[in-house]
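Nothing in this text is a laboratory measurement; each read-out follows from the coordinates by a stated rule. In this text the structure is predicted, and so the values were computed from the model without any measurement. Cβ atoms are built from the backbone, for glycine too; each structure is taken alone.
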Structure P
Amino acid sequence: MDRIDIKSLTFDELSEQVRALGLPAYRAGQIYQWLHVKRASSFDEMSSLPQSLREQLAGQFELITLRQAEVLVSAIDGTRKYLFALPDGNVIESVLMRYRHGNSVCVSSQVGCRMGCRFCASTLDGLVRNLRPSEMLDQVYRIGLDIGERISNVVVMGSGEPLDNYDNLLRFIRLLSDECGLHISQRNITVSTCGLVPQMRKLAEEGLQITLALSLHAESDATRRKLMPVAVRYPLSEVLDACHTYYGRTGRRVTFEYSLVRGVNDGTAQAAALARLLKDQHGHVNLIPVNPIKERDYVQSERKSVEAFKNQLEKSGINVTIRREMGRDVNGACGQLRRSYLHPQGPEDGAKRRQRAEQGSAQRTRPAEKEG
C-alpha cells in the first residue's frame, strides 16, 4: 500500500488520519506544527512525539523533503538560485530574492513545462510531471531554514505552468497561507499563467486573495503566437476577458508580465497598441528585459528601447514598472540552472550529474564569478 503524503494534507485531513489511528486529537496539532512551522525533515526530528508514534507515522506516511543539489549565490545582488533534488531523482529550481520589503521566494510548480514559450528554458525538455503540494511547499520551507529568516512573499513563477497543475496549486496556496502553518498572507502570493482561460475563470471563483500575473508578452495575437503556442488556442480577447472576470470577482488587480525581445515586441508602436489593448483593464504592466538562453536566438532589448516603451505606456495612462533584474550571473531565468545541470556538456554528462544528485554528492554552495 502506498504511503500517504502527509505534508500535502490539510489540518482537517490530518486530524481524520490521527483519529483513524486511534490517537488523541491533540496529536494532530503537534504533528501539523512539526510539518509546517518547525518544518521537520523527518519523523525522527519530531522529538515531542513518543518514539513508537514516530515509527508508526513513518510506516503509514511519506514525508516529502527536498534536498539541495546545488546553490548559486549572485555576486551582484545576493540572489540565491537553488536546485533541489526530488525523491524520484528529478530536479527543480527555486530562487530567493531579497528586497527592502522582505524575502521573496520563486517556486516551481512542475518538473519541466509543456507550454512551449519560445524564450523560456523551462520548456526545452518538455513536461516530466506535476509537483505535489508538499514539493511546492518544501521549496519555501527549505529556503527559509537555509537562510534562517522569514519568507514574506511567494511567487509561483518558476518552472512550469501553475494552472496546468491546478488542484495541487490550490492546495499549496491554502496550506501556505494557513494560520496554523507559516501563515503567509494570500495577498503576498502571486501566481503566474501564460493564459489558460478556463482555469483563470475557475481561479476567480475560489475565494482567494492572491495576485494573478498574466504572461502577456505581446500587443497582438499575431506577435503572441510567435512567442507563445498557447496563444493559438486562447486569443487575447478571451484571455483579457478572463482577467476582467478575475478582477471583478476578487477585487485584485492583475499584473501583466511583458518580456521585451529586441526587434520582436519592443517597438514604440507596439507599446501604443499595448496601451490601447489594456486601457480598460484593472492592473499594471511589468516590463521584463528578456533573459537570453543559448538554445534560442532572442536578444534582450536595449536599455533605451525599454525606457522608450515604458514612456509610451505612461503617456497613454498605463501603470508600468520595469522589473529589477536579479540573479543574471546565476542563471536567474526560469529553467536555466536545471537545464545547465542536466546538460552541462551534453546528455551523457547530464545523466552523471543526475546520478550524483540522487546519491547526495552534488551538494555545493558557491558564489558566482563577478561579471567583467
Structure Q
Amino acid sequence: MQRHSWKDSSYYINQIYVEESCLHLDYTQEIIHRAQLPWSVVPDRQKPNSLADDYVENLSAGKRQLYLCMNRGVFFKPCPGTREYQCCDYQVLNTGTNCPIDCVYCILQAYLNNPWLTFYVNTEPLFKELTESLSGHPELFFRVGTGEFTDSLAIDRLTGLSRRLVPFFAHWDNAVLELKTKSAVIDNLADLPHNGRTVVAWSLNSPSIMKSQEIRSATLQERLDAARQCAEWGYKLAFHFDPIIEHPGWRAGYAATIDALFATVPAEAIAWISLGALRFLPSLKEIGIKRFPASTIYFNEFVQGLDGKSRYFRPNRVEMYLSIHRRLKEKAASTTCIYFCMESDEIWQEVMGFVPAAHGGLPKMLDRAVRGS
C-alpha cells in the first residue's frame, strides 16, 4: 500500500487490546496473528485505558486502538429510524463501533462515549441470532447491514469478518447483506461464494467534501475502482449520497461524482442509490467544531426536523435533491431504486413525483431492486 493512500485505513491502527474472556477464542488469536501489532490484555468489563475520561479530546487517539471484546447485548435489531420520515426497514447487525476513518459529520461522535475501535469477537451468538431470525420468519425478506455503528470493511483486512458473513448469507433466500464502506478494502471478497446475497456499497460525496471532510477515507476513484472489481466478481452494488452537503460548487461537485460513477461502474449492477441531506443531533455541532475547527459545514442555516435533528431548510434540500436526482435518473438503470433516507412524503412527491406508498412502500421497492422481481 502506498503511504499516501488511505484505501485501507486499518493501517492507522497501532495497538490492540483484548478483553480477558475473549483471549482464548480462536477468532481472537486469528486477528492478533494477522495484525502483527502490539497487544495487551484488559480485565473483563474494564476499559483499556483512560482515553474515555475526555472522550472528545481523545477520539482521534482512540481511532488508533482496536479493542477486541465481548458483546453482551443484542447483535441483530431494526435500524433506529424515526416514524416521522419514510424508513426502509433496514436491519442492523452490530459487529462493533467506531472506525479508523474520521468524518467531520460522523453522527457516531455524538452517539458513542468510548473512543476506541471496538470489534466483537464472540461471533457464535451473532450467527445464532441471525439463524433464529431468518429461519423463524421465512415469509419476511431481511435487508441486513453492518455499517450503522462502524464501517463495514475498513478493518476487514484485520478481522476477516466478511469471509464469515458473506458465505453465511449466501445460503438464505430471504435475506441480503449490505457491506457499506468509505474504504477500498475488498480483497477478502474476491473468491467468496456470495450467491448474489451480498450487496457491496459505498458512500459517495462531492470530491471536495470527500477530500476535506472524510479523513483517512479512500479517494473517489479508489472507491469506484473497488466497486467495479466487485461487480466483476458478481456482487450487486449500492451507493449512498449521504450526507449531501451544501458547499460552494456543490452542483458541479455532485455532478462530477455521478459522472465518474457511471463512467466506471456498470449501471445494471447497481441495486439502489440513496439520497440524504446533512442532518445531525444538536450536540454534534459542538463536537464537530471542537474537533475540526477548519471545517465550515456546521456554519449554515438549519432548522430542527421532526426527529429533533438539525436539517437544511426544505427549499435548500429540495434544490440539491432535484439537481442530483435528475442527473442520476439520466444515467441509472431502470432497475435501480433511487430513494431518500429519512425524508417525508412531501419531499418524495416534490422531487421524485411519487410517494413510496404508490409502489408498495419503500421496503418493498428496495426488496424488488435486489431480488429482481
| remark: Comparing mean count of other Cβ atoms within 10 Å over residues 99-106 across structures P, Q, the largest value goes to Q
| When Cα extents along the principal axes in Å, for residues 235-298 alone is calculated, the result is 41, 24, 20; to which of the structures P, Q does this value belong? | P
| said: Tell me which structure, out of P, Q, gives 148 once volume of the Cα convex hull per residue in Å³ is calculated. | reply: P
| message | Comparing P, Q, where is mean count of other Cβ atoms within 10 Å over residues 67-74 highest? | response | P
| request: Of the structures P, Q, report the one carrying the highest value of distance in nm of label points 7 Å out along Cα→Cβ at positions 251 and 267. | output: P
